[in-house]
Structure P
Amino acid sequence: MRTPRVNPKLKDPLVDRFCQALLSLRSVAECYRFLEDVCTVGEVKAMAARLEIARLLYEGHTYEEVARRTGASSATISRVRRFLEYGADGYRLVLARMGVRPRPSDSR
């Protein structure tokens, strides 16, 4: 896994503090409490859906399978695929730590 630089448009002291806040959470219950205060239900559901799309793509499922299982549009699936393949490797990092295994041909 490569170690990409942080996007300079994203990097600032407020985002650093937000990241530290996320890292301070100690349980799923605490995470729910924080997300409920910080995000709308729709925002949390959208992030969760993108992670599920990334998981399915990482495991080697086709766009059609992902669309059928998640109800996501091809545009959303394509966007997640682009970040999974060419992004900052955040999806890959999280998926690996969650124990998700990539399809065998994915050696990146």
Structure Q
Amino acid sequence: QVFRACRFSSDGSQLFTVQSSSRGPAVLQQFHLQDAATPAAIANDIVWAELRRVQASRRPVTSLVVSADGRHVVAGDTDGQVRVFSSKTLALLRQYKAHDLPVTSLSVAPVKT
């Protein structure tokens, strides 16, 4: 497994990573910064605890972004698929076929309600 992408939440308390082999499925992981009162934090060590992991795609993920409001994690893969996950649960919320080429860049704009 190789790390393909890594993104922090806007407040820095969450870390999202994607790993995959060269052609295999991608795994999306969510980590949370341990409480600052833990012994490790007091000793100036940063400790990340894994909260959850899900399969992000059957193909390698080539782009990853976290929305500015922190509610969504969006991943694009080598087959042109874009998937939107909940940042709280990593549940798949939406899936789009963008095109037939790898998704090399993503950006998320806020939606006015």
2.3 is what came out when distance in nm of label points 7 Å out along Cα→Cβ at positions 17 and 97 was calculated for one structure; which of P, Q is it? P
Please state which of the structures P, Q yields -500 when helix-only ellipticity at 222 nm (-39500 (n - 2.57) for each DSSP H run of 4 or more, over all residues; to 500) is computed from it. Q
Between P, Q, which one scores greatest on distance in nm of label points 7 Å out along Cα→Cβ at positions 25 and 49? Q
With distance in nm of label points 7 Å out along Cα→Cβ at positions 9 and 57 as the yardstick, tell me which of P, Q scores highest. Q
Which structure, out of P, Q, was Rg/Rh (Cα atoms, Kirkwood Rh) derived from, given a value of 0.98? P
Kindly point out which one of P, Q the value 31 was derived from, the read-out being relative contact order in percent (Cα under 8 Å, 6 or more apart). P
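Every read-out reported here was derived from the displayed coordinates using simple, explicitly stated rules and does not represent laboratory data. Bear in mind that the values here come from a model prediction, so they are computed numbers and not experimental data. Cβ atoms are built from the backbone, for glycine too; each structure is taken alone.
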